[in-house]
Structure 1
Amino acid sequence: MNNRQEKYYPTILGAAHLVILYIFIQTIIDFPLAIWDYYHGTEFLYNPFKKIALGVGSFAFILFFAYRKAKTKISTLIPARWFNPLIFIPVILFLWAAHIFLAKINIAINEVIPPPVWFWELFNRVFESDYGIYGAFLKIVIIAPIFEEFIFRGIIMHGFMRNYPKIIAIFVSALFFALFHLNPWQFPATFLLGLLLGWVMVITRNIFACIIGHSINNLMVLLEIEYADRISEFSIYLIDEKSLLYLSYLVAGFSVVLIGILATLSKRKT
């Protein structure tokens, strides 16, 4: 009697291979360009046409590669079921709170392991654009969430939710998501975002809910960077640091409970 259970693509090993392949495709082009720029004083690495071609090309290849390996319909690989849009209320509240207490965690990490200057220069270039704030918005708030969610909450979660318990699917996909960004100083933030979006996928089974949630997070980050001085003048940020931190914990906890309630109500309707 054959007790072997069929494994859907991707398994944890398959997902690791997919993420490594995605990073490798971009690195094999970026690394030579980075060396050339360093020795010749050029900026081919940040050429907007190169970035668009590489981003779209690598994403299309990974999507096609996974589609062939999964041997299923795109609608199954990247689900888009109906979901309750009210879920974005607690999601936004949670992300706002998380940005506050994660900032404290990041400061603590930076004190223990100070990031090199060149790393922050490279990180800041991610939020820069040849077309100003509008170009940064397009890149950070629109394009990145679409590409990343199709891969991590679409393709990867497709296999994980069928092969493993939901908690493992959420945790491991979030871990891969955080490692994919190759930024150890931002690991807590990307890992927590991955956990939240993985939970959203389990609840909604809708890739667009995850894309919107990801976009909201990235928009918050972009606004914090571009308008830090103005944001700091809001009355809520003028309370003492300890009280603000406790408030963020309270709001985050309340948001998690509210998401759980909405998830329960959605299940009853279906």
Structure 2
Amino acid sequence: MPSSNPQPTPPSGSSVPERLLAFLDRLGTVLAGRGDAVALLGLGSVGRDLHRLDEHSDADFFVVVDDAAARDRYLADIDWLEAAQPVVWSFENSGAGRKALLEDGLFAEYAVFSLAEMDAAGYPPGRIHWSRDDAPSGLEVPKVRVPQPDSLEHQVGEAITNLYVGLHRDLRGERLTATRFIQGYAVDRWVTVLGHLGLGTGEAQDVFVVDRGVERRFAPDLLPLADLVPGYERNALAAQTLLDLLEAHVELDPTIVAAVRGLIAQSRVAAQARARSSA
């Protein structure tokens, strides 16, 4: 493939990792022939984290083009994508790109940027899979700082108030939103707290999605997911589990702790009443 960059060697066999890298190779060849494409950046497991490629990976990538006019052409017509691999279904998931199911079961998510837009684009560092000979260096590294987690104090405050608000929603009968607060938002904050405390192993897999790969980073005593995310009917258990974890690892104000404990007790009583009425 015409390229100024060395390419990774695909794994042997017809595995998903091999097919993904072969797809990117073909896409690079298509882009090289168009003339208005500057670079193809792989992100995530097809970026700098090639060691994470497995049978469940997909292709996250950026296409960098000369200017806004070229960007608009790439966004309006996906003939360039289909030239690399037929598309069986897709939708515009942002103003900058699409998500697409490709023939042979591969999945892709991409964005298209002009060279000028790359100066202001926020993204985790990637990997140049293909680039034009005159492409500027350093496109794989963002020029703007990627989002950083708020302070430990802020994350702890968010976690405990997620529990407080979620339990009130639970008692109001809004249990779906309660479940999201208690077993979703609050758990995300706890994962971030663990990172602040330096517990677990390795760095966050995705700076934009904090729960990616947490099963590999944190031991069950730090992140007992079966009890933190026990399901729609068990918000009290989830809240109690997270409250106990917070108390064991960070300093909490006794006033908010007492308020949350009281709500947990009420939520348990309400759950028992629902169980009796449905028996």
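Some notes on this structure:
- Structures 1, 2 were shown, and helix-only ellipticity at 222 nm (-39500 (n - 2.57) for each DSSP H run of 4 or more, over all residues; to 500) at -24000 was computed from 1.
- Origin of the value 21.2, where mean count of other Cβ atoms within 10 Å over residues 42-49 was derived from one of 1, 2: 2
- Origin of the value 4.1, where distance in nm of label points 7 Å out along Cα→Cβ at positions 34 and 258 was derived from one of 1, 2: 1
- Structure with the greatest value (metric distance in nm of label points 7 Å out along Cα→Cβ at positions 18 and 234, set 1, 2): 2
- Computed 0.20 for FRET efficiency 1/(1 + (r/R0)^6) of positions 178 and 202 (r between Cβ atoms, R0 = 25 Å, to 0.05) - originating structure among 1, 2: 2
- Label whose coordinates, when relative contact order in percent (Cα under 8 Å, 6 or more apart) is calculated, return 15 (choices 1, 2): 2
- Answer label among 1, 2 for the case where FRET efficiency 1/(1 + (r/R0)^6) of positions 26 and 162 (r between Cβ atoms, R0 = 25 Å, to 0.05), calculated from the coordinates, equals 0.30: 1
- Structure (1, 2) behind the derived value 6, 24, 24, 19, 17, 8, 1, 0 of P(r) over Cα pairs in 10 Å bins from 0, in percent: 2
Values quoted throughout were computed directly from the atomic coordinates according to the rules given, and no laboratory measurement underlies them. Quick caveat: nothing in here was measured; it's all calculated off a predicted structure. Cβ atoms are built from the backbone, for glycine too; each structure is taken alone.
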